[in-house]
Structure P
Amino acid sequence: MKRLAITAALMCGAALCLSPVAGAQPAPPTAAATANVPLAAKIGHYDPSKTRPLKAVHDGAGTMNFGPIMGANGLSTNLLFLHRGVIHPHSGIGQHFHNHCEEMFVIFDDTAQFTVNGRTSQLTGTWGVPDRMGSAHGIYNPTDHDIEWMNINVGVSKTYDAFNLGDDRVGAPLDKVPQFVTMHLDRSLLKPVDGEAGVSRRRALGPSVFYTPWSFVDHLLIQPGAVLPPTTDRDMSAAYYVISGDGSATVNGETVSIKKGDAVPVDLGQTKSFKAGSQPLELMVIGVARDMKAKDAFMADPKNAF
């Protein structure tokens, strides 16, 4: 078994390729240091050709390709990273613990076997399974084709940790009903938003799910030409990931075109809005509070649970 604990600055942009680094290292850039960086330079892009091959990830079976699309400097809050890639056939990520951060594996319109704390279920569609702080998780691709995969990590600080169990979960017994929290992103579950024509929304995971400042995951769909109106929140940051479609993002007066695979950071106190282009703009929104006090206040408002 192998224990890994490292600051986000040492992750080489990826927590799945850690290696010891000697000597003092610089801290991640602060929000102030990146304040004058153009929005276009802050937006992450998923480019499969730029992902790297890895094998035996967290002692898992087979191989995968992955790359970072947002790192620890993306937001001033404790979002550590967003990763995207593919898990190759009959391959996976071995079961491992996180004791100082929380992580969620997501698959897009496919099939995978998710494990949390030694219990495994097979899910088909677009699903996410959060691994809450102090729990272990893994994932396995039982199919004969690549599956599209995403990884989201939020900590109690900008520190990533992992403890591998040497468990690839190959051939693990399957529970018919998952014995852990799941997130299903399905357009049929979305509901129109009052006063926002052409916008549908659902809170897929609420604040009570997470132990860190991670506060929610929302699923949004904006119809062609429709707009998600401008809003500002001084206590909540967010990463907006484009699941499908195209359009534009406006953050603090800067407007940039966005498309499938892009990740848009919106930091504390920034004003943001989104507009769909020629296709419906489908977004997954990862909300991270300023701190636990801000999250507790967010969670105390009943409307934020849904």
Structure Q
Amino acid sequence: MEIGLIGLGKMGGNMRTRLRNGGHTVVGFDHHPDKSDVGSIEELVAKLPSPKVVWVMVPAGDPTHQTVLQLKELLGEGDLVVDGGNSRWTDDIAHAELLADKGIGFVDCGVSGGVWGLQNGYALMYGGAADDIAKVQPAFDTLKPPPTEQGDFGSVHAGKVGAGHFSKMVHNGIEYALMQSYAEGWELLEKIDLVDNVTEVFRSWREGTVIRSWLLDLMVDALDEDPGLSKIAGYAEDSGEGRWTVEAAIDNAVPVPAIAASLFARFVSRQDDSPAMKAIAAMRNQFGGHAVKADGPS
């Protein structure tokens, strides 16, 4: 298929490559000219055949909203906008209504996979009408992970508009809690003068245990690169989805104590240099290429 892609950062740039490797024609635009295929969004839209499909991968909030407003003026009936960023699900509903005034479809797509998605594929959670999903399904099929012996996973039509980003939001809330658990366990093992090699204990958990996971693999990789995590500050940002998950839980009277505690722990990390937060910062850097703060003298 032919598709436009706005936003060619760490995720968007790799997605463009994966789509092209899968045989699709991608016209990419980015505010950094060295990354961009065209000089403007107007030029991107003009190069696409109808019905036009434009995938947006820009930061959530006003940057996404302004991009959608611009696309509303450039697209027409039967065209489609896909928001693959980390937008709040309530924004999806507003954007779908905005575009519907001109007969433009809208699909929201939560994307997980970080900097490893180019190689491994991306987990995709999307929401929207079936007819709109069909227009972009070839791209979903290329971006998602390939089938394994266990089955064909990593891609789901989660429901109506908003369902994709809501699912990704909860996914990220769970991610917060998982990382917090590994981090706290690592800190406790390091604290007690009993275990000879904490990294090797973590490494042993990678097979045969009930807590094995990709995050555990990445934690071991981080410890191999920086034993004791002495080069990284115990400071962890939150990108929004954790907060939104807790807010949605409050709105719906759903108890999420583990997710809430992991979010608040990140707030604490900005006040004190926490060993557990070093571990979380290291894991975020491993899977998503998220920036870290250096620790110690430069």
Structure R
Amino acid sequence: MANIKVTKLPDAEPHPRHVAIGTFDGVHRGHQVVIDEADTVLTFEPHPLAILHPAALPKMIMPFEVKRDVIEGLGVGELVVIPFDRKFAELPAEGFIEHVLIERLGAERVSVGENFRFGAKAQGDPRMLASRSEFETRVVALVEVDGETVSSTRIRALIAAGDMEGARHCLGAPFMVEGTVVGGDQRGRELGFPTANIVPDDRLAIPGHGVYAAFANGVPAAVNVGVRPTFDTGRGVLIESYLIDHEEDLYGSTLRVAFVKRLRGERRFSSVEELVAQMRTDVEDARQVCASFTDAS
């Protein structure tokens, strides 16, 4: 259960705040610097592009619940959510400052990234914020990792390529997916490797097809992302987690999978026996990766 206070903007009570503002998709290392020392994070739900330009909306790196928990882990006490819609999108930049930051939130300090834009037609920028005397403005430069700017776009590409280490370096933590465990075709159980299955949300990024070492609800796991090409099931993509040395009925419960390393790509096997032999290898590889994993990223 999250301890962070989650407040919709219309319900927020004004009091002195240090507010960090952004969409914060992924809450990556650059976002974390913006959020540093803030007691309140102001964000948008849904992502503004979902309303303004749905065709341009990228896959989100994390669902709201995961974003909330990661922000809480940074020591933030309150998450204020703007229910973004067409009406809010028409609010001029000066109106955003006056009515949201000053009147509604009582901001005394505001932190944003250098590329942050706000207000109708994105006419507000950090310079406009810094010109106001009602609050102090902290503008954070873009952060680089391995000589390249950290961005949600870069992280999405790393995730799609199955580069979990690269994504972790940029995120500051393992990439995670979360979903409700659904019933499968019981094939894993028949093969001796019962799995907890998640149907991925089409709106969210998922790792490229393959087998991964991961932690599922904190338990070491071998995880397959894909369509199981050895069997002509006709079903779509599943995220199938085999929890190592752990038996629990997870149907209907929420499973959070933190990906550590890609072990191999997805491929078709010529026989069930060959598949089972490979699965045994995958499980041992995942066991070793998880045993040696430290959260230093």
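We did not get these values from a lab; they are worked out from the coordinates using the rules stated. Since the structure is predicted, the reported quantities are computational estimates derived from the model, not experimental observations. Cβ atoms are built from the backbone, for glycine too; each structure is taken alone.
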Computing helix-only ellipticity at 222 nm (-39500 (n - 2.57) for each DSSP H run of 4 or more, over all residues; to 500) for each of P, Q, R, the value -6500 comes from structure R
Computing distance in nm of label points 7 Å out along Cα→Cβ at positions 140 and 252 for each of P, Q, R, the value 4.7 comes from structure P
Output 29, 23, 19 (semi-axes √(5λ) of the Cα gyration tensor in Å, calculated) maps, among P, Q, R, to structure P
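Of the structures P, Q, R, report the one carrying the highest value of FRET efficiency 1/(1 + (r/R0)^6) of positions 172 and 196 (r between Cβ atoms, R0 = 30 Å, to 0.05).
R
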Value 19.4, 67 of Rg and Dmax of the Cα atoms in Å, for residues 36-211 alone was derived from the coordinates of, among P, Q, R, structure R
